[in-house]
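See the structures that follow.
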Structure I
Amino acid sequence: EGEWKVMLFTCSYSVGGVHGHLVDYMQPEAVSTLLGMTYGEYDKRYKSYFGDVIRKTFFDDVGFVHMEQTWTPAITEIFREKYGRNPALYYPALFYDIGPETGAARIAFYDIRSELMAEGYVRQVSEWSEARRMRSMGHPPENYSPNSVVAHGDILKYYRHVDIPLLDAILCFRRGLNGFKQVCSAADLGDKPVVGAELCGAYPEEMDSAMLYRTTLEAMARGVNFVVSHGMWYDTDPQTVRIPPLIAPENPLLGPALKGYSTSTGRSCMLLQGGRRIADIAVLWPINAIQAESYMFRDAESGLPIANWHPNDVVNYALSGMLTNDLHRDFTYIHPENLTDGKVSVEGDRLRLNNAENLQEYSVLVIPGGGYISAGALARIGEFYDNGGKVIALASLPS
């Protein structure tokens, strides 16, 4: 009796979409086949060079930017096993508000998708590299943007298996600057001593050497200690440079400065690698608050640049800029799950990041707004506060 709404949800292959034919990065068998068809061909031809001449592998923009409805059938069964509920009853929450359970349902679905991204392509590439005495290096699309949910899942989870987390500093000076700490914090949480940056890709063609230094120093101030200059083309003829600027001796604006730049950058990277980084401010990564208010096509419908929509009361992006650019205080994002899995423990009036090398202790935890938080994480924050730890909540409190 009553009014019923019958809904049908379909999951179709991405064939000929905005990025062409794509593999399901979250499906292990598909990824394994892809690696065999691509990396496997290098393995046949150049294995003798792996680990000595060729020391790293590199991937770029592996995610689902411009395709925020990306899904994989495995999510359904994982949801059922993890929560003991019929996932089909919660699919509508991915499209509109279904009532009090909306936020929790979205967080559950989007978190499973984040886990599958981290454990799919990213993990397999890293394991393939390690087996051949190489380190993996790479990044998702929009790694510097405030909303990772629609671009690649959860950036602090994404880099879990990458040996060298990489960020983009591209298109123009200071673009995405407030997001650089997202990548560097993922490295800190994973006790990874090297953080890479792909610099100056698609910058204005007339950029000079001063801009090369500026971009590098801005990245280093936020935790980068390995530099990959964009635009190293095999053929330096201007007609064949697909994405300017050409960072090579043939570029009259950059060429004369490259020797000095390379020496300066190399020495700086050597000094910055390894050891401990001192940061006594922790910022809670507000991923659950963003997941809870995300739904299919919300980012696209916002009218903002891709991966830039986020709830108005989630202010971590602005906070990152204020701490680094204005107050000159370093900080680390900690994932809410780190508060419950032992990665970050409460030690008296301090929070301790339990790493073998890059251990850190925080006297202050900042909650950068948002209406949603896990009960487990909230309990640990309460324990920290009761022990005399300082907690600063911005914009809104989770309810």
Structure II
Amino acid sequence: MAFIPLSVPNMAEKEQEYVLDAVSTGWVSSVGPYVERFEKGIASYINTPNAVACQSGTAGLHLSLIALGAEAGDLIMVPTLTFIAAVNPVRYISADPVFLDCDDSLCIDPKKLRSFCEECCYIKDGALFHKDTDRRIPVLVVVHVFGNMADMPEILKIAEEFHFKVLEDATEALGTKYLEGPLNGCMAGTMGHLGVYSFNGNKIITTGGGGMVVSQNAELLQKIKYLSTQAKNDELYFIHHEIGYNYRMTNVQAAIGVAQLERLETFIATKKENYKLYKELLEDIPNISIMPVVEGVRSNYWMYSVCFENSKVRDDAIKELDKDKIQTRPVWGLIHEQNPYINNITHNLEKANFYGSRILNIPCSSGLTIDDVKTVSASMHKLQL
């Protein structure tokens, strides 16, 4: 039986053609025509005025927190059920996270967000503060987990009411969009004050590494670009008024991204069909269920998540599927339980604990074949659940 990986890049001739073009012209560093082309391509795809390419999704989140005015000593609201890269940038700016619960979408629960703001916080001079510590809370980082959409209409309503800014971690959700409701047509990453995408090797499109920051606010994007290029106020005499960062994407990476973006909708269509096939083939297995997508949303179907009856059954399944050369991955360890964050504030965590011990991600590459899906499903049918 051939090995079936969890999520790997899907490369073709255009990626090679564009990279060779970038190399042959000598534009291999952090400037070049493909960087601008990729930025404009992403902006056009998601319908924003512009976009700023950067070194990684993590770098994009770091820059975004700074641009949104978060400072040392602040508290930043974050999910605990997410990859740790969504939280670490909070510490980069010497702030601290407050960990919030998820709902059944695996994204931040707006009801818990509201209860935290109402019960644990107060508003002073147009800003939100934490009652017990009197620390300011200027930003919420909302993650669209596995390509599913968080409840943005409600989250944005709460943000306006309680005076905090919304940073969308859409690193897993490029292409996810609303199909109905007040935000009909809006793409993940475009509804908050800033949004960030990732092009890591396992994402729906990849540049090997790299990220992108987007916004409807041109001034915020200008600040992001300024910070990402070492904060140069005078490029001839190298005058810098702020601390900047070497966070720009290279032209070679962007060349791959341009080619990948041309194929994004094809990837999403394939992943949707594979999700539907998995759902059909797995529905009669007792004690597991494939996690649904949010109603009224076109997901990018980045990851396929299966919920098991309990953690032991899930962990046994990982071992058994590995014997069949099928790579799977449990959901991340909850961030509030990680050593750097065990002393941070949490608020009424329930479903994150439940799903954190039961979710398993199964193979989901855009190059996954129908036979691959059938093979994985057949192996899951053999599990002793």
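What follows draws every value from the coordinates through simple rules; no lab data is involved. Predicted model only: the values in this text are computed from it and were never measured. Cβ atoms are built from the backbone, for glycine too; each structure is taken alone.
For distance in nm of label points 7 Å out along Cα→Cβ at positions 139 and 195, find whichever of I, II sits highest and give me its label.
II
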Matching task: 3.4 is the computed value of distance in nm of label points 7 Å out along Cα→Cβ at positions 35 and 323. Pick the structure from I, II.
I
Could you figure out which one of I, II the value 19.0 for mean count of other Cβ atoms within 10 Å over residues 123-130 was computed from?
I
Quick check on the output: -8500 is helix-only ellipticity at 222 nm (-39500 (n - 2.57) for each DSSP H run of 4 or more, over all residues; to 500), derived from one of I, II. Which one produced it?
I
Value 5.2, calculated as distance in nm of label points 7 Å out along Cα→Cβ at positions 99 and 163, assigned to which of I, II
I
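Consider the structures I, II: one of them gives 21.5 for Kirkwood radius over Cα pairs in Å as calculated from the coordinates. Say which. Can you show the working numbers first?
Numbers: I: 22.5; II: 21.5.
Answer by label: II.
Identify which of structures I, II gives the largest calculated value of relative contact order in percent (Cα under 8 Å, 6 or more apart). Mind showing how you got there, number by number?
Values: I: 14; II: 24.
Largest calculated value belongs to II.
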Given structures I, II, which gives the highest value for distance in nm of label points 7 Å out along Cα→Cβ at positions 67 and 371?
II
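Determine which structure produced the value 25.9 for mean count of other Cβ atoms within 10 Å over residues 51-58, calculated from the coordinates; the candidates are I, II. Mind dumping the intermediate values first?
Numbers: I: 13.6; II: 25.9.
Label of the source structure: II.
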